[in-house]
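Values quoted throughout were computed directly from the atomic coordinates according to the rules given, and no laboratory measurement underlies them. Given the structure is predicted, the values throughout are model-derived calculations rather than measurements. Cβ atoms are built from the backbone, for glycine too; each structure is taken alone.
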Structure 1
Amino acid sequence: MYIEKDKFAKVFSQMTDEASRPSLPTWNELPDLDLYMDQVISIISKYFNTHSSEKILTPSMVNNYVKLGTIPAPIRKKYSKEHLAYLFMVCTLKQTLDMATIQKIVPVGLDSSQIEYIYNSFVKNQSKAYGYVTENVLSVALPIFENEGGNQDRLNDLLLQVASAANIFKLLTEKLTDCHSDK
C-alpha cells in the first residue's frame, strides 16, 4: 500500500490540534432545558466531525436506541440533559463497540447523579486517552516525517500498528465489560 507522506503528516497535525481541545461538553455545559428531537440531533452532530457522508445521529437511530434500551425513553417527546449525556457516549462508543457492550458500560436506569458522574468521567477519560494515543503515535511518526525522503515501509508499519492497536483496545474493552458485576 502506498501512503502519501504529506497527507499522513496533515492527519497527525489535525490530531494534535484536536487533542488540545475539549472534544465533548461537560455535564455543566449541557443544556438544562428539555429539547425536541431536531434540537438534540443538532447539538450532538456539531460535536462529531465525520469524514464520510454518514450521519452520526438521525431520528430513527435515536428511536432505535430507545427501543433497544440503550437510552431511556423521552418524556412527552422531549429529551433531557441525561438523554444528551447518553447520546454523546453512545455516538462516541458506537464507532468501535457493539450496542451490547455499550449497554454494559452505560446501563439505562441510572439516576441523574450517577449519569452525571459517568458522563463527566467519560469526557475526562476520552480526552486523556486522545492525548495519550496522539502523543505515542506522534513519537513514532515524527522521525518518519522528519526524514526527507520518507520511508514507505515505516509509514505502512505505523498504519498497521494503529489498526492493530484499535483492535486490541476493542477486544480488551469487551473482556473488561464481561468482568463487570452489578455489586
Structure 2
Amino acid sequence: MKKILAFGASNSKNSINKRFAKYVAESVSNSELNLIDLNDYEMPLYGIDKENANGIPEKAHDFRKLIEEADGIVISFAEHNGSFSVAYKNVYDWASRAGGNVWQEKPLLLVSTSPGGRGGSGVLAHAYGNYAHGNKNTVKGIALPSFHDNFADENGIIDSELKKELEIKLKEFENLI
C-alpha cells in the first residue's frame, strides 16, 4: 500500500485546494491517504533573525517527517497574486531550513484550482518550474478552472476532458511511486 501525503497549499478553513488535493490523492490506486491541513503547521514568518534567535520550529521538523514517511506527495496550489500563498511559502521556507531538499526526491503530483477560469495555472507553472528543477520525480498535473462549475465532492471532476487529463497524470505519478 502506497502512502500518499496530500494537502492544499492554502490556510483557508474552506480551502477548495484541500478538497481538490483529497480527491486527487484518493484517486491514486492502492494507496493510503494522509491529508493534512497547513494550519496545523503555522509558524512565525520566516526570517534569518528569527531562526538565529529561536532556532527552527518543531513544526518544520514535523512537516519534513511527514514527507519522509510518504511514498508520494499531492499538492494542490492556491494562487495568490500569481504565486504561492504566504501560508504555504512560510511552511516550505522553514522546512527547507530544517534539512535541505524538502521533497527528498519523493514523487510529487502538482495540481491547482481556483474559482476563476485559469484554475491557478500561473502558480502551477511556477511550482513545477521550481520543483522539477531539483526533483526529477515531479509531475505537472492539471489546473482545474472554475472549481465550483467543474467539481463536485460526490463525483470529483465533472468535465470529462479534464477528468481524462488528470487520469493520464495520475498514471504518470503512480509509475514513479
For which of 1, 2 does helix-only ellipticity at 222 nm (-39500 (n - 2.57) for each DSSP H run of 4 or more, over all residues; to 500), calculated from the coordinates, equal -13000?
2
By the measure FRET efficiency 1/(1 + (r/R0)^6) of positions 3 and 43 (r between Cβ atoms, R0 = 35 Å, to 0.05), tell me the structure among 1, 2 with the highest figure.
2
Comparing 1, 2 on relative contact order in percent (Cα under 8 Å, 6 or more apart), the highest sits with 1
One of 1, 2 was used to calculate log10 I(q)/I(0) by the Debye sum over Cα atoms at q = 0.09, 0.12, 0.18 Å⁻¹, yielding -0.40, -0.68, -1.25; that structure is 1
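With distance in nm of label points 7 Å out along Cα→Cβ at positions 11 and 115 derived from the coordinates and found to be 3.6, which of 1, 2 does the value describe?
Source structure for this number: 1.
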